[in-house]
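Dropping the structures in below, format is C-alpha cells.
Please treat every number below as a calculation from the coordinates, not as lab data. Predicted model only: the values in this text are computed from it and were never measured. Cβ atoms are built from the backbone, for glycine too; each structure is taken alone.
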Structure 1
Amino acid sequence: LFSGIDCPRGARIGPGGKLIGENEPFAEEAAKFTRSKIMQREVEVEVEGMDKSGSFIGYMFVQTEQGLCNMSIALVENGLASVHFTAEKGAYYSQLCVAEEKAKKAKLGIWAKWVDEEAIVQAEIASADEKMERTINYRKVVVTDVQRGNFKFAAQSVDDGRSIEAFGPKLEKMMKELREELRKKPPVVGAYVPRRGDLCVARFSADKLWYRARVEGVKGKSIDILYIDFGNREVVDVTSMAALPAGYATQPAGAREYQMAFLQMPNDVDHANNSNIAFEQILFSVPFMFINIEYRNGGIENVTAIIETSDGTRTDVAKTLIAEGHALTEQKREKRFASLIAEYQETEKIARREHRNIWEYGDFTGNEL
C-alpha cells in the first residue's frame, strides 16, 4: 500500500470473478498510471509499517528519465490521489502538499471540478478595499445555524444559479451516496486518528447519521468539529468519527460562516441572551435572506443582511436589532461605511431615548444623550 495518499478505490473481485462495488472516479486511471510506471521494472520500497492483513505500507520509488520517482507523489501530482492526513508524520509531507496544489491549480483528475473559493473571496475583498465607495452586491443565502454571543451565523449560498428547491436535493443526494458508501464499507471503530484541520465524517448526535466535518480541536477522545455542509458545531467522541471516503473531499463545503458587520453584542449576560434570541428569531423567520459582504476580518466575511417578509417589505437585520435595543453600533473609520454607520447611530439614539431592552436603565456607555 502506498503511504501518504488517499487513492480512488476500484471495484473488488469477489467469488467467481464477480465484481463487487463500483469504480470510484479516476480509480481505473490511477491503476493504469501505476502499472505503466512500475510493471516489469525494478523498484525500491521504503517500508513504514504493516496493516492488519500483513500488507506492507510505505513509499515506492522507480527510476525514470527524470530521476528517482516517488509513486505517491507522482499519483498526487497527476490528480489521481489526494494527500492523506497520515502523511503529516512522514518525510515527504511537504512534497506531497506541493504536488497536490499543482494538481488542483491545473484541475487534473479528481480536482477537475475543484474551485479555489478562498482565492475568489480574497480577490473580491481586495477589489472592494481598493474602492472608496461601499460595494453593494447582495447574495441569496439560506441560514442553517446561528451562534450565540457573537452575531455569527452559517448559511448555504443559493445565489449561483441554483434555486433553494434545487440546492437541497443536490446536497441530500451527496449525503445519501456518502452514507451508502459507509454502509457498504463500515469504518473500523477507533481506527481513525483525528488531527486539527482534517476533513472527516462524524455522526451527528441528534440523528446518528454521518455528515462531512472538519476537526477544529482535539482534547483526548473529545473532538471539536464543524459540520461543513450546515455550519453547526458540536463535541463528539472519537468513536463517532471516521475518515472521509475518497471523492468527497473535493466537493465544496455546503455552508459558510459569516459575521454581522457593524454590530456589538451587549456585555450584560441577560441582555446578551435576549439579543441571541432576537437574532435567531429574525434569521429563522424567513426561508432565505440577502447578504452583502462589507469587509473581511480574521478570515470571516462580515456582512449586512436584508430579509424580505411575506408582504414584500425588506428589512435591514442589523438596523432592526439596533432599533429594538438588542445591539450596539460598532464604529468603523472607513469612509465608504460612513453613511451606513450614521444611519445605524441615529437608530441607536432613538432606542436609547425610548429605553428599549439594553437601554432599559439608561445609557451604560458613558455617552449619555
Structure 2
Amino acid sequence: MTNGLWTTSVGSFPKPPELLAARTEHAAGRLSDDDLSALERRATEDWIRFQESIGVDILVDGEMYRGDMATYFAEELEGFAIGGIVRAYGNRYYRKPIAVASVRRTHPITVEMWRYAQSLTDKPVKGMLTGPYTIADWSFDEHYGSRREFVLDLAHAIHDEAMDLAAAGARFVQIDEPAASTRMEELPLVAEAMGIVTDGLPAYAITHICYGDFMRAYPTMLDIPVDQIDLELTNSDFELLGRFREIPFTKHVGLGVSDVHSHRVEAVDEVVRGIKLALEVLPPESIFVDPDCGLKTRTVDEAQAKMRVISDAVAKVRDELGIGSALPDVGPTPGRNAGVPVAVASNATETEPALP
C-alpha cells in the first residue's frame, strides 16, 4: 500500500484567552515567570491532545510561549536590541529587532519546550524555527551594513539550534521563511543561508514560505536546500500547481489547503478538491497536508474547526484511493539538494544582481 498525504500544521495555534491575559499581566510585572510558564505548558498540552484527538500525523507545539516569530529569536540571540512597536500588517504589530553587534547564539532557544511537547505524545513533534533571512528582513541593521553578512551570521545561529533539536530527538525541523518570496533577487541569498542551516542536519528539513509571488519565485525556490517546501496555496486557488506540469517539483510539498486569513471554515469537499488537484501532478508520498500558514490569528474554535476539516478531507481521500498513513523513516531526502531541474537551469537567460 502507498502511504502519504500526511497531516500536520504550519506551526502556530491561537493562544487561549487566559494565556493572552496572563501574558499581559506578566509584561506588567504582575505575574511571575513560573506562573506564566505553567500556563504556557498547559496550553501546549491542550493543543497536543487536540491534534492527537483528530488524528494529525505530525504535531506542533503551537508556539504558546512565543510572541512575534522574529522578535522571539532576536530576544534570545546575542547582538540584538529590541526596538519600538511597528506594524506588521493590518492591525498586527511587533517590536522590531535591531542588529547592534555581531549576531550569535549563546544557548539553546526552543529545545526545552520541544522536549516538553514531545514528552506528551508518541507522535513526532516538529521543531519550529524562524529562518535567518526572515529574521534579518524583519529587523533593522545598525551593525553590518552588508545584508548578506547579516543573514549568514543568523544562518549559523539557526543551524546550531536546528542541530540541537535533532540531537534532542526531533525527526522534523521546520525553518520558516515567510519573507523568502518577497524579493525575487534575493532568493539565491535565501538558498545560501538555508544551506548553512541544513548543513549536516540529520532531521528532515522543511521550510515554510508564504506571502510574495510564488509564480515568479518558481522554480528558483527549488534551490533552497530542504526536503520539503511548505506553500500557501489556497489563497491563489492552487495556481502554482499548474507550473509543476511544466517544471517538475523536485522536493516534497507542504500543501496549504485552508485559508488562515479567513474566519470561514472550508467545507470538507473544498479541501478534498485541493488535495486532488495536487495528486494530478504529485505522488501522495510527497504530499504533506496543512493550513496555508500558522493559525494563531484565528480563534481557538476556528483553528480547531479548520484542522478537523483538513483531517476529515485527508481521511476521505485516503479511503477513496487506498492510501495509507504510516510515516516513513525520515531524514535527508534526495530532494534536499536537487534544486532546479538541470534542463531548466541551463536554459535560464536572466541573471540576478549581486548582493552587497
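From 1, 2, which structure was helix-only ellipticity at 222 nm (-39500 (n - 2.57) for each DSSP H run of 4 or more, over all residues; to 500) = -9000 calculated on?
1
Figure out for me which of the structures 1, 2 the number 5, 25, 36, 25, 8, 1, 0 belongs to, where P(r) over Cα pairs in 10 Å bins from 0, in percent was derived from the coordinates.
2
Once relative contact order in percent (Cα under 8 Å, 6 or more apart) is calculated for every structure in 1, 2, which label goes with the largest value?
2
Can you spot which of 1, 2 the value 3.1 was calculated from, given it is distance in nm of label points 7 Å out along Cα→Cβ at positions 95 and 263?
Computed on structure 2.
When FRET efficiency 1/(1 + (r/R0)^6) of positions 23 and 303 (r between Cβ atoms, R0 = 41 Å, to 0.05) is compared over structures 1, 2, which one is greatest?
2
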